[in-house]
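The data blocks that follow each hold one structure.
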Structure I
Amino acid sequence: MSIFQELNRRNVVRTAVAYTIIGWLLIQVMEMAAESFEAPVWVMKMLITIVMLGFLPVLLFSWAYEITPEGIKHERDRALELLAEIIGVPGGLTRWEMYLDPRWDFFRDDERFNDLIRPHNLDR
């Protein structure tokens, strides 16, 4: 999977476009309002600086979290949900593959993952 596909999957591109459009509209509206209220020049400079400084944190938040109807979810929560669905599909991942493969070590400290992959015959 390419980086652009991953950015699209996590809605980072959509967030960047939306933030840019909303920031531009906010600056345009504030420019008209500042002229009407005869605001000092530093007000517009401050607004533009705040919009620019907020861009990167918004993108990082968009990368790490996903907004769903159930609320804001961390990417790890979403990954565990998808793994739970894949385990039950014939031809998908098996519990033993995930239990033994070191590529899944990232999730090992999460009890939900351990419950998901623990082979049923080890519970006895």
Structure II
Amino acid sequence: MFDAGNSPVNRFLGTEVKLTEVGHVIVHCPVQDSFIQETGVVQGGILSAVADQSAGLCALSVLKSGEMTAGVEFKVNFLSPARFPGLLIADAKMKKRGGKIAVVETDLTSDSQIVLTGIFTFLIWTPNNK
């Protein structure tokens, strides 16, 4: 598989990978006080980053040997606020893995409420080994 736990972005956000299966990843992220914006809730960019991180790990989980992936698009909907203190739980599941494109659906919850839902699209390719 791949090492999902020690990337710089994981360290920056404080995320911890709790589950890594082919096509399914769960990531936990304790809400830090530095995540809070002016109205007292977690800033949307932080929520998006946690969801994107879990979706990217999910995309990595379905790659064949020698393949690479990169995100090309995502769309999120913010459904409820997340607050400090709290725990963000990102649940990323592969919707479709094609030859060159993979689509991942991620739900982000906090305090048993869905705070974000998103669709993340990834390009898949095999590098030219010249």
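Since every read-out is calculated from the coordinates, none of them should be taken as a lab result. Here the structure is a predicted model, which means the values were calculated and not measured. Cβ atoms are built from the backbone, for glycine too; each structure is taken alone.
General remarks:
- Source structure (of I, II) for helix-only ellipticity at 222 nm (-39500 (n - 2.57) for each DSSP H run of 4 or more, over all residues; to 500), computed value -21500: I
- Which entry (I, II) yields the derived value 26 for relative contact order in percent (Cα under 8 Å, 6 or more apart): II
- Structure with the greatest value (metric mean count of other Cβ atoms within 10 Å over residues 6-13, set I, II): I
- Identity of the structure behind 18.3 (criterion: Kirkwood radius over Cα pairs in Å, calculated), options I, II: I
- Structure responsible for 0.05, with FRET efficiency 1/(1 + (r/R0)^6) of positions 54 and 94 (r between Cβ atoms, R0 = 25 Å, to 0.05) calculated and labels I, II on offer: I
- Highest-scoring entry among I, II, by FRET efficiency 1/(1 + (r/R0)^6) of positions 86 and 102 (r between Cβ atoms, R0 = 30 Å, to 0.05), is I.
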